[in-house]
Structure I
Amino acid sequence: MDAQPTWTIYVDGSCPGNRDVDATTSASWAFVVVEGDLPHGRGSGEVVHEEAGPVLTDSTAPGFLGAEVGSNNTAELSAFAQALRWLLLQTSDANALIRADSIYAGNLADGSWKAKANRALVARVQALWKEVNEQREVAWDHVRAHRGHRWNERADHLAGRHALGEAPDPLSFWRTGSR
């Protein structure tokens, strides 16, 4: 990216029963938008928006993205899609850096890899990537999972709790650096 991004967006997905998945397997996505994040830190900056939701496998459901099953991979890809959708709704043309712990989802989202599975979902994510990239510069970067990075852990927490049907810990828990 040419300029320092204004937004850093952490994306993650969760599928507690990620074995023998099908259309009824519960999986969820989440993303956390941060302003003022330093890319090599452990989670600086302030959260300006966060969101979590289910991986939709019903093609008649509003917001369906093309996932045929609930799985970790479809959850990670859905997190990218939802973050990109959020960016499309923003009036600012600020650049964005999406940070993900899934190399699979990141390389599919930006078109570096060709989809062998989840083709309809990947096509939708890539179309969103292209649409966002026409409005602002967007890139993605890998962040290692479960290494104590505050905002990656927050996205993981939101997705995991949503997949289990549980309320997340309040954001204030992450702001204090207690995590």
Structure II
Amino acid sequence: MDKSFPLTGWGSLAVHAGHKQDPNYAHLVPIYASSTYVFDDAEQGMRRFSGKEEGYIYSRWGNPTITEAEEKIAALETFGLGLEAKGILHASGMAAITTLMLSALKPGDKIITHYSLYGGTEELVSKILPAFGITAIIADLRDLQKAQDIIKAEKSIKMMYLETPANPTIQCVDLDELSKLANSITLL
């Protein structure tokens, strides 16, 4: 995307955000179906694999099609907020949830969550995270006083994870009030 072209509205972001000029001057980024990318020489490959040079290596780690989609979604999600964000696309919701939790939590941390979760999420927090030394506190977060009491008592809580409406029970929690409680975690 030519930086001299201002993206002044949501519509221009939806069309142009994240777009880099294609060498063949395609109006939209082509779908790159390649699994791997070539290098000018072995040294360039080594620089890319070591992170010393930017460029595509393997499509599972990124390709121009995915990069544009990530940048476009991040621009749309932050439109009008004065924020710059990075988007990361995943092959599934569980891949995204797992990436979030394993990258943000460390041994000794605790996560608080509602008891009505998608089965894959419930398995992640109750069976997989404990192997990494991360404890889940599972409670009825529809009870805001109970949620507040737990947060005040458990200083190791580093994340509140919510699914609303929950799948498949369709239980809902109060996102606004729970967000306020989650923001208070760092203030306690």
Structure III
Amino acid sequence: MYKRQGTYGPERWGDVLQGQTRLFVGPRFGLGFHRAAGLRGAFLFSVERKGLRDGLALPWPSGQLLDAEAVFDGDTVWLLLAEEAGGRTVHHAVLLGPDGAVRASARADAGDGSWLGTLRGKCAVGGALFCATDAGLTRVEQRQGRLEAVREFPDAEPFVDAGCELLLSREGLTVVGAQDLTVLRMN
């Protein structure tokens, strides 16, 4: 059962598989999924109204799920999944609309140096996903059902690497490194 804190205490919002469900919450809505044995499911939920929009048709990886991350931007969510399949780790990215429909997707081998080589270090802004890589920043957009790198920012390389976190701030894109914070601005 999924509960959230209401005005007068916990309120029931929907049923989920206890101990098998992963939730991600954005400013307007959230995404959840469960995967137990052969059972897989995903759902969206509003942060303001009760209930779950269950039964999303996601392109689920077939291997063992290792990790997951979600990045929200307005009425969309970028779901990032890592799976082990055939002795290697593969990353998947799925862009979902507010109705839960898949708008675009991509996949890459973990650690390949691409924007999808890591799951973390991503920030969604204005319909694009900015990704920290060891070669700088990469801007990813939806193109004809695929998620594609549309622009590289190699000048950012001294300030970012694949292990950084990216956050949107009033000043620009904030890079959270192991030892420092750096704000990047587009000119």
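Here, each number is a calculation from the coordinates, and none is a lab measurement. Remember, it's a predicted structure, so these values are computed and weren't measured experimentally. Cβ atoms are built from the backbone, for glycine too; each structure is taken alone.
Below are the figures for this structure:
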{"read-out": "Which entry (I, II, III) yields the derived value 8, 25, 27, 23, 15, 3, 0 for P(r) over Cα pairs in 10 Å bins from 0, in percent", "value": "II"}
{"read-out": "Which entry (I, II, III) yields the derived value 27.9 for mean count of other Cβ atoms within 10 Å over residues 27-34", "value": "I"}
{"read-out": "Relative contact order in percent (Cα under 8 Å, 6 or more apart) derived as 10 - corresponding label from I, II, III", "value": "III"}
